[in-house]
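Throughout, read-outs are computed from the coordinates displayed, never taken from laboratory work. Bear in mind the structure is a predicted one, so any value in this text is a computation, not a measurement. Cβ atoms are built from the backbone, for glycine too; each structure is taken alone.
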Structure 1
Amino acid sequence: MRRPASMWSLETLGRVRLSRHFFMRDFLYSEIGNFHEIQNIPDDLDLAIANGRAFCQTLMDPLEETFGRVAVRSGYRSRRLNQFGNDNRLNCARNDNPLECHIWDWAAGDAAVAGASVVVPWFADQYDRGRDWRDLAWWMHDHLPFSEIWFFPKLCAFNLVWRPAPQRRIDSYIAPRGTLLKAGAEPGEDLRTRQARYSDFPPFRGISYPALP
């Protein structure tokens, strides 16, 4: 049976551990929700947690372990909050948009999805000095089983998306704008060329942590 949000306090929900480095609390804050006084609470706690765990363990932990702290710009959104953001043109996709990734409790099974808009400060500093966003894009292509990535000009933030069957698509609003990699397509740059782009990156999963008990 689906567990309703009313049975849990926000404090309890925030303490739920999603992965080695992330808790549910890391993904619940919303500027839209805060300003407009809209609660950002999952309709289906168990589904939100299950999809959030898959997202964090598969994609967020390797990023954190390689580059240090990863900043979450926009994480989980409830259906009500996301719809409000879309209705008021606050940079939220429609709830029924096939690429919407912030509503973690929307679907289960093969249709499951979870994602967040994040910033890698280590790379953002280099981006501010003129580094090409595609260096990070190709690193993620070659190291992470993501489904979709969308890059944005401010801070070189990007939407990072997990799905059980990854689409492997990369798009950007940073020049050169458009689609870098179509779903299911092969990269336009060969592996050696891609590796040269990120040869100065830290070693993959370069920070060693004790295993969880």
Structure 2
Amino acid sequence: MTVIIDYGMGNLGSVQNALKKIGKTAIVSSSRAEVSAATKIILPGVGSFDMAIHNLHKMGIFHTLKEKIINNNTPTLGICLGMQLLTRGSEEGKFEGLNAIDADTRRFDFTNVSIGLRVPHIGWNTLHQKKESRLFKEMPDKARFYFIHSYVVKCTDCHDVLSYTNYGYDFVSSFEKENILGCQFHPEKSHQNGMQLLKSFSERY
């Protein structure tokens, strides 16, 4: 059973509908029992880091989710803010993240970039894959995905970086460490490539 985590933030219906289009069933839930029973987890998200962590605690699923991801090795896909929630914490707030991967979340910093770029980074951009992954099976080289974000993930271990994308400088656009996957882009908004990625996550993990 694939569970899309409902903590009051994110495009829950969009992710569920995208999965439905490729013939995959998923439930949207904030129930501890259903999170505990999940065989796959999708952690979507739009909004602020601290509010998301606050809501996970308020709903009583923060520790259940952490247990499933870290100790039970449940395949987990974090999307946009959901990817950032898997890190130790964010420059955006003060709360501790799920700490499922050795990484931190930082705001775009264009201090050393000569051209003026706007934040958030919005629109289509290209992925440059750094290592082989089941997530990108049957994906064209330099596939394009839809982004909207002001913060980026910085991985401590470069081996966890699955792809990077350039917006002023190279940033981590996806990571993979064993059962833990994150994508800064929105597959549910990325048409054919996004559908293929969700299909790969559903069938290959």
Quick check: 24, 20, 15 is what I get for semi-axes √(5λ) of the Cα gyration tensor in Å, calculated from one of 1, 2. Which structure matches? 2
For structures 1, 2, calculate FRET efficiency 1/(1 + (r/R0)^6) of positions 31 and 119 (r between Cβ atoms, R0 = 25 Å, to 0.05) and state which one comes out highest. 1
Rank structures 1, 2 by mean count of other Cβ atoms within 10 Å over residues 39-46 and report only the one at the top, that is, the highest. 2
